[in-house]
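What follows draws every value from the coordinates through simple rules; no lab data is involved. Keep in mind that what you see is a predicted model, and the values were worked out from it rather than measured. Cβ atoms are built from the backbone, for glycine too; each structure is taken alone.
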Structure 1
Amino acid sequence: MWFYRRMMRIPWTAKMTNVEVLNEVKTQRKLIINIRKRQSSFFGHVMRRGGLEHIVTTGKIEGRRDRGRQREKILDSLTSWHGRASTSELIANTNDRDLWRSMIAYAS
């Protein structure tokens, strides 16, 4: 962000958030989008391949859960990124590689 602030000559005393700076430059965070696309493509690879990773990602672990705030699951974040209603629909879409690649391309 500092290079955008330097280009726009925004002083450090100005109380501008990073989102405001990005809006002024008319750009968006590309690193987050790139990470989401890579995670989605890896998830599709794991779901099509099967094996231990597939079981761990889709299965439930027996026993008691830990105290405190629960970790965010990869399936929950993928459903929110792709705007799907259910995880079963998301997993079913991974079996069709062309459909999954088009979903990744249009996801933001």
Structure 2
Amino acid sequence: SNADIAGFRVGGKTGSAEKSSAGGYRRKALISSFIGVFPMDNPRYAVFVVLDEPNGTAETFNYATGGWTAAPAVGQVIARIAPILGIAPRFETETSDSAARLLRIGG
């Protein structure tokens, strides 16, 4: 997932919702979220990030959904708090086939 960090496997669920306005929804106004649990081999902690109207960037291919914006933020939080919690990295960094394809397609 976009929340994975070196040495850890993070599992989670994304969320993206269009904000409402008078008479409907604002397509470009999103609330994006991701809840990640770690370490996946023995889940003990959860980190939840909610972003109000995040902006897509070239790095996210202009997507502003939870998987592209909130999930990496969860990964950054986990990278900072795991050592404080006494959780050591357990896995070597891996690049999945799908991630490698995205890197080739995206440049």
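Using helix-only ellipticity at 222 nm (-39500 (n - 2.57) for each DSSP H run of 4 or more, over all residues; to 500) as the calculated read-out, with -18500 as its value, let me know the right label among 1, 2. Attributed to the structure labelled 1. Among the shown structures 1, 2, from which was the value 50, 33, 18 of Cα extents along the principal axes in Å calculated? Working through the options, I get structure 2.
Ranked on FRET efficiency 1/(1 + (r/R0)^6) of positions 22 and 62 (r between Cβ atoms, R0 = 25 Å, to 0.05), which label among 1, 2 comes first with the largest value? Going through 1, 2 one by one, FRET efficiency 1/(1 + (r/R0)^6) of positions 22 and 62 (r between Cβ atoms, R0 = 25 Å, to 0.05) peaks for structure 2.
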